[in-house]
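Below you'll find the structures, each written out as structure tokens.
Every read-out reported here was derived from the displayed coordinates using simple, explicitly stated rules and does not represent laboratory data. The structure presented is a predicted model; accordingly, all values stated were derived computationally and were not measured. Cβ atoms are built from the backbone, for glycine too; each structure is taken alone.
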Structure 1
Amino acid sequence: MSEVLAGVRVLDFGRYIAGPYCAALLGDLGADVIRIERRGGGEDRTVAPIGDDDVGAMFVVMNRNKRGMTLDPAAPDGRAIVKKLIATADVVVANLPPDVLRSLELDLDSLRRVKPDIILTTVTAFGAGGPWSHKHGFDGVAQAMCGSAYLTGTPDQPMRAAVAWVDCGTASLAALGTLAALMERQKTGRGQKVEGALLRTAVAYNNPTLVEQQAIKADRVATMNRGQTSAPSDILRTKDGWIIVYAIGNPMYRRWARLMGEAHWLTDPRFKDDRTRGDHGEIISTRMAEWCAQRTTAQALAECDAAKVPAAPLYSPQEALEDAHIRQAGLLVDREYPGLSRPAPIAPTPVDLSETPGTYRRAAPKLGEHTDEILRELGYDAATIAELRRKEVV
């Protein structure tokens, strides 16, 4: 089975999620990805520590399928190593601010002086061209500024999502852009800059809400878990847990109304379409809550399934780990990692290709695990590598 990106080398100067996850996705597709960290380890290596060396859960996920080396890219000898690496590379991934890229000579002009057809994939917080372009930021900042957090929670308590959907979405889009740039280079021989931005992703993903606001001034406010553009759309308590239930479109709503024993609601003008049902969603959620309270989770799900009304249980992280479908569908695969008392459940490439699927070839690297190996590939002998270590370059 061939790998889509076999023969492509990616240098990963990323940190946290957006850059590293982009590079991991490229690694899944067969690229040789080299993760470059400072000598003491990147600040993202120990987020949510789980191992005996304090390696973090985030690092284990975001840095699979990479070789790892330590390096001080600001030292003169370190800059020389970076240039040697760039000369062998196809893509540089660096979610670093523009001024940092320039100071490390990782901006596109500097990279092209070493490798004219290089592709630079960058991620910033706010994107270029605006008064916030120079600022640093994280996932939650973009959630707050795109309007998403405002509509999550209650009017008195906005909430960001716990899952870093902006970071992961930006990483995925950056990987998409990198693939497009590689395809274009095959045709023209020219590299280019691929730039993602957290706020750009967040605004794009929340774009329908922003279109609605400008078009009709809906002025929506948060309504906890209850959706606002259709109903039912809510998380509801059962006798022994919680479920989420949706009905979108008239055919699905008709099945739901009959399930509730509310066939007369089919002619009620308050519920004639998704928009009016969303406007009167509190009435529908109240009825659904009464129905759920009389049933166990299993009973409610079985009845919804029989009526072809989409529903699912609310899981804790532990319950998600134990779910039969998640496991049997291969959405998590247990992988051994040094220093962990039990295997790490790693999600494989989140899009499946029938002929050239992503693969898991190696665990996230230990700190500096492949430094000597990579330096030898660049032509450094043992004595020179030892001297670089003595000078604290690697």
Structure 2
Amino acid sequence: MSSKDRSVRSLQRLINASTARVLNLLMVSRKYGDTPEYRTAPFFQSPVLNRCLIVKHRLRPNEYDMFETPRSSATKILIPIDHSDLKMGARFIFVGQTQFNELMESALGVPYEPNSRDIRMLRLIDSIPSLDPFLLREQLRRAGLEPARCYFEVTEADVNRMFSFVQKEITPLVKMSFSDNTSAAVHATSRLVNKILSSDIDSDLDPLRQVLQLDAGQFEEGIFCWKAFLYYKWQLSELMPRLREVIQEINSVKPRTAGDSEVRSQIEATRAQVRRRVGLACQRVRQTLEIYDSAYFELTDHGRPGPFRGFLLSAPSMFRELGERLAGIDHVVSFWRFRFPKDRLAMITPEELCDIFYDFENGLVFNEDVSAAA
């Protein structure tokens, strides 16, 4: 463990980072620390861990030897030196790195318990490709771990980026109550978007709850699920233009030397597999999102709330598939652009290119696809 992560600007950038990349428990403690749900259902039992930042991190070459088995990314635990001033930096540990047990014991100041709830939580987080709150909560629930809902919010930065997209999505629902697109309708749309994205469930939403015939608990869960699908639709819309550029570059990239015939053959085979698996992942994501679109259309265009009510109640079962596939697509886009910045000549050996394609291919293999093939 480094005594201090001196990338202060990087630490501060995490405040505005993608929801899928950072779990900022320090911000959660500042916002919800005095609430009963925060105190009774903490994410981590350790007070130190419960105010850390967890990041999905692309490993740099000098970090590869921190792990016994090769990997391209890792889960990084950042423990601020001073919780009130991130400029002081942070100690950090990678989940599963060499001497992980000793480093955790030193950081937490208590004996390391390999089967403790907190260590189980960290290993489960490390096993999933993304920290998006909907995938994360569903995976934890499957393991019998249920922290308070306040830990599963979309970051303020992503809320701001999502706002206009969600506003467009919600407009047909609001128009059901207005004869034309008046200023009142626009105001009502903005209010509803704010409530959905902030999970601010109050009496203003009671008419919608009654239309959907949901009790208070079901409605709160339903709004969470609705926000999840809006988030996934927005995420796909943001990814697609960047993905098209990256796939064009994957199709045309050539290593700086030809390499032997076996490596050339592997490059072409894995290149084709990456294209195929990216296409399949996009197709499956769209098919799942169409379930939401169909149910929402029944509500807004035909005034039939039943399908949308049924969708909201069953939605959590789809989070894993959506979250994992979008994380796989995002990894292809973000790692490729990290390795090959735009407008720069790609300089790479045949072996490195083959390794990147293998990494992408493995990141796009999902349990459901394997089961279907079998």
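For P(r) over Cα pairs in 10 Å bins from 0, in percent, the calculated result is 5, 19, 25, 23, 16, 9, 4, 1, 0, so let me know which of 1, 2 that is. Derived from the structure labelled 1.
Given -11500 as the derived value for helix-only ellipticity at 222 nm (-39500 (n - 2.57) for each DSSP H run of 4 or more, over all residues; to 500), which of the supplied structures 1, 2 does it correspond to? List each step's numbers first, then the result.
Working: 1: -11500; 2: -19500.
Structure of origin is 1.
1, 2: which one has distance in nm of label points 7 Å out along Cα→Cβ at positions 261 and 365, as calculated, at 6.5? So the calculation was done on 1.
Looking at structures 1, 2, which one was mean projected area of the Cα convex hull in nm², for residues 165-252 alone calculated from, given that it came out as 10.0? Derived from the structure labelled 1.
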